[in-house]
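Chemist: Structures incoming, each one as structure tokens.
Quick note: the coordinates plus some simple rules give every number you see, no bench work behind them. None of these values were measured; they are calculated from a predicted model. Cβ atoms are built from the backbone, for glycine too; each structure is taken alone.
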Structure P
Amino acid sequence: MKLNKSKKLGVVALVATIFLFYSFKSNFFEVAKQIEIYNSLFKELNMYYVDEINPADLTDKVIKNTLKDLDPYTNFYNEQDVEDARIRREGEYGGIGVAVYYTENGIQLREIYEGYAADKADLKAGDVIVSIEGQSLKNMERDQLSMYLKGTPNSKFNVEIERQGKILKKEITREKIEVNPVPYSEMITEDTGYIILTRFNEKASSEVKKVFNKLKEKGMQKLIFDLRANPGGSLLEAINISNFFIPKGKTIVTTKAKIKKWSNTYKGTNNPLDLEIPIVVLINGRSASASEIVSGSLQDYDRAVIMGERSFGKGLVQRQKELTYGTQLKLTISKYYTPSGRCIQELDYTNRDDKTGEVPKFSDSGINEFSTKNGRKVYDGGGIKPDIEIFETKKTQYTEKLLDSKALFNFAVQYYYDNQNVSDIEYFKLANNTFNDFKNFLKSDTSFITEQEQLFNQAFKAIDKNNLSKEQKKIEEVLFEKKIDEISENEEIITKEIENEILLKYFYKRGVYSYNLKYDNTILKAVDLLNNKDQYNKILSGK
């Protein structure tokens with residue numbers, strides 16, 4: 001007997017439903033099985049392992065190890081992690097206003113935030129808090145140290161700090177710390193304004209709007225919007241900020257997820273601030289996520305010229321899911337696409353090499369071409385490519401390691417104490433021999449150690465350095481010279497970083513931004529472009 005068309009479709013649907021049911025059931029059984037295996041293993045360890053086990057630490061490590069082979073943005077947050085994430089997101093906490101390094105000797109102050117409690121107590125970058133309320137901080141775990149400075153606003157505590165070999169005692173009053181995502185804005189010329197946005201927390205769009213309107217009152221007719229080194233943050237804040245310069249109702253970003261309800265098209269829902277003002281957006285290799293949504297949407301609508309270096313290439317969207325006992329899972333739920341249809345995700349974590357751990361790039365298999373509103377060609381597969389690229393010398397492997405170390409910070413602290421007569425940023429200028437001074441400083445600084453030097457030190461760690469043979473000393477000198485030669489290839493980059501570190505010690509972050517308005521090459525090129533109306537319009541027209 002033949003089935004009619006509708007009955008055939010019904011049979012197919014029934015078979016598909018049965019298949020999905022058993023597939024789901026099988027998958028659920030496998031998940032339950034693995035959880036049961038872990039539970040039984042954990043019980044046996046806890047009962048019989050020769051030493052005491054910390055259940056929280058062990059579980060934390062197991063979970064984080066489980067997630068490490070996914071993308072780096074899918075993470076488990078224990079209760080303290082959740083609180084830290086909330087602070088970053090909301091931009092408020094009770095503390096003393098510092099950025100820190102956690103060391104075996106205590107908490108070393110990396111940066112002092114202007115006008116907050118630490119600044120009022122005359123603490124300085126480089127100070128090491130060695131005790132709080134009589135409790136020594138020596139050899140404490142990072143998690144323990146991170147708790148000491150936070151607390152209820154207006155609560156007082158006593159500290160001992162080590163500064164340049166001396167112990168000083170201070171009383172500090174904690175206060176409400178508000179992290180302003182727009183730490184600096186100013187008029188560069190009589191008609192060109194500058195705004196830097198450093199993160200997309202919950203205050204980002206309101207702060208950008210506030211300073212934009214203030215600059216307009218001062219006569220701003222052109223804008224430089226600096227998103228360099230901005231790692232991103234809130235998707236909704238990125239949409240709000242894009243909407244400031246893009247008409248209401250226009251698509252700003254689209255997300256595509258496995259779960260249909262998490263796939264969305266986000267459009268501007270507010271009236272824009274300004275649809276006419278010429279804008280140059282600055283990005284670099286550390287501009288990611290929400291920064292790329294803003295720069296990508298403005299580029300796709302030909303609303304701004306993008307200038308700088310290719311951005312990081314993070315086209316993934318995360319969401320927090322509440323777990324038990326105050327913990328959270330932040331997981332990647334979707335990819336986002338700019339208005340032209342580009343996904344700018346660079347790394348393909350799904351196809352990570354199981355043996356080497358290497359993550360391929362989507363661009364390795366080819367890139368796709370898209371068009372902006374005016375028909376300009378733009379491409380996917382690896383960040384936002386600027387309309388005007390500002391190339392800098394490629395960093396050597398040793399330079400990358402140097403910039404990740406504390407060497408520049410340590411040098412800047414020493415410079416600060418050796419040069420106490422610096423008082424006016426208007427007259428600040430590094431001496432021409434500063435880079436040579438820094439290279440000499442590295443002879444005694446131990447924070448920047450290459451892999452080869454580390455292996456050498458391990459091989460001869462049982463020998464007093466003063467008793468090395470001539471041959472061993474020669475090897476040590478050769479390794480040091482190789483390190484110096486490699487970083488010298490990036491003298492310009494490193495000198496600029498040294499300059500910023502030193503400025504920070506004298507004039508806070510405000511001074512760094514103020515100084516860069518006059519001397520930053522990319523900002524100066526942006527000003528020149530905005531002063532050349534024909535060139536600006538030509539770039540956006542695609543002609």
Structure Q
Amino acid sequence: MTVSVSLPQGVEEPEGLVDAVLAYETALMSDDVAALDAAFAPGASTLRGDATGLLVGHDAIAAFRRGRGGAPQRQLLALHVRPVDADNALVVAEVAARRGGRGLQTQLWRRDAELGWVVSAAHVSAPAPAVDARIWRTVGTPLVAPHGDGVLDGVGIAVKDLFELKGFALGVGNPTFLATSKPAKRTAPALEALLKAGAHVTGIAQTDEFAYSIAGANAHYGTPPNAAVPGALPGGSSSGPASAVANGQADLGLGTDTAGSIRVPASYQGLWGLRPTHDAVSLDGVWPLAPTFDTVGWLTRDPATLHNAVEATLGATEQRLAPEFVVAPSLRRDLDAEVLEAFDASVARFSPAEVDIPEPDELLTIFRTIQPAEAWKSDGEWVAANPGTLGPGVRERFEIAQGMSSTSEAAAREAMAVARERLDSILGDRILLLPSASSAAPSALASAEELEAVRGATLRLCSVAGVAGRPALSVPVLSATGPAGRPAPLGLCLVGPRGSDLALVELAADLFS
């Protein structure tokens with residue numbers, strides 16, 4: 001390729017540098033992963049950054065590269081070379097994206113005695129997409145204006161693609177479903193309450209298919225980026241709203257939580273997230289997964305916005321919670337030492353009492369019997385009529401759901417009633433403390449086996465609030481080691497008495513803000 005090269009007047013071009021830069025560009029456009037790996041300096045100090053965050057170390061950069069499926073196509077327009085010394089040079093490349101717009105790539109190259117010229121640090125400033133389809137299905141300025149004014153004036157909402165919004169079709173994370181949907185004739189009451197309080201809809205955000213996952217990956221639209229942990233999963237199924245809020249593209253995420261789909265993305269991306277008391281918020285106009293556990297929930301960057309969203313939806317309340325905390329030793333079994341250490345350090349100041357709740361494996365079995373049975377009742381007819389349209393993971397879960405027996409479901413419902421009564425007698429008005437997830441956000445390149453292990457351990461934690469029907473609030477105050485060994489957020493979950501939603505947020509704001 002012929003590219004103009006500029007250097008300061010009187011400065012000679014370092015031998016072999018421009019050829020190395022052009023070879024890198026060729027490898028980038030052909031997604032030659034091996035050549036790209038070789039172009040970056042080995043070791044733990046190599047850097048690569050872009051708008052989604054910074055990757056540190058050759059291994060982290062290589063893992064990101066393998067998982068992204070190639071870079072956007074572009075044309076190299078010009079190279080600006082600024083030698084630092086005989087063996088180091090700064091190179092700024094001007095590029096034009098094939099889809100339009102201009103961008104920059106800034107790299108620090110160094111000459112290695114054995115490897116030749118390699119990149120030791122890089123930063124990409126790509127043209128901003130009008131809409132990141134991994135996060136958004138559609139956006140506007142705004143998409144829907146407020147229907148009133150109040151405590152949410154000026155707040156932009158990312159609406160999970162499960163909520164009816166007048167004039168827009170429902171997609172539930174599946175393009176085939178979207179193509180056959182008709183525009184909604186009304187707006188879901190849970191969303192309408194926010195619009196009447198002054199909020200506006202920024203856009204409809206992506207979800208894991210039929211909300212049947214807590215990972216955050218969508219085989220059709222891609223995986224929304226995790227703003228807190230580059231290269232990690234965002235958490236699902238409210239992945240789109242969570243990423244939009246964490247990236248600063250929206251102020252409030254409106255989602256659902258059946259098995260942890262508010263709490264897990266909140267935990268993975270360092271957000272506040274509330275799963276309210278079951279049945280506290282109307283699910284009218286919200287596509288169902290498992291109504292016994294389905295709840296509407298909210299994601300925010302700060303407790304004040306969360307408080308205002310809860311108040312706008314449920315109304316103000318005078319209830320106050322006595323800060324009496326408990327922990328359940330049985331919930332510690334599947335947590336690694338680092339998560340336990342972070343959790344214990346955070347809750348030690350509360351001197352929580354220990355309680356013996358129903359066996360977590362039994363609670364999880366109850367959940368994993370009723371949820372798939374109801375998922376098939378909610379979505380099975382459509383799934384059966386549209387074979388081959390589901391992505392991996394979700395497809396297998398629906399196959400399991402199809403085989404659930406009514407006898408098993410009935411037995412699980414009886415066991416759930418007993419477990420809920422026992423949880424109520426043990427917890428009373430006290431607040432149960434536990435991690436929101438079993439780990440920090442896993443790598444987007446984690447194997448199916450690794451993700452299933454994380455999913456099972458996290459569901460064991462999340463199923464407590466689901467079976468109890470109690471509100472659960474994820475507060476971003478813990479941390480653990482994420483992909484590439486870097487610190488990553490982890491939520492502390494507070495499970496309160498039924499009906500204490502607003503008071504739970506107020507208490508946590510007082511304690512942790």
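Chemist: Suppose you compute Kirkwood radius over Cα pairs in Å, for residues 226-393 alone for every structure in P, Q: which one lands on 16.6? Let's see the in-between values first.
Modeler: Numbers: P: 16.6; Q: 18.3.
Answer for the origin of the read-out: P.
Chemist: Here's something else I'd like to know. If you rank structures P, Q by mean count of other Cβ atoms within 10 Å over residues 34-41, which sits at the top with the largest value? Spell out each step's value before the answer.
Modeler: Values: P: 10.5; Q: 17.4.
Evaluating mean count of other Cβ atoms within 10 Å over residues 34-41 on every structure, the highest lands on Q.
Chemist: While we're here: One of P, Q was used to calculate log10 I(q)/I(0) by the Debye sum over Cα atoms at q = 0.13, 0.14 Å⁻¹, for residues 370-425 alone, giving -0.42, -0.47; which? Write out the running numbers ahead of the final one.
Modeler: Working: P: -0.67, -0.71; Q: -0.42, -0.47.
It was calculated from structure Q.
Chemist: Another question, then. Taking -10500 as the value of helix-only ellipticity at 222 nm (-39500 (n - 2.57) for each DSSP H run of 4 or more, over all residues; to 500) derived from one of the structures shown (P, Q), identify that structure.
Modeler: Details: P: -13000; Q: -10500.
This value belongs to structure Q.
Chemist: Given that mean count of other Cβ atoms within 10 Å over residues 274-281, derived from a single structure, equals 23.1, which label among P, Q identifies that structure?
Modeler: Values: P: 18.5; Q: 23.1.
Checking each candidate, the match is Q.
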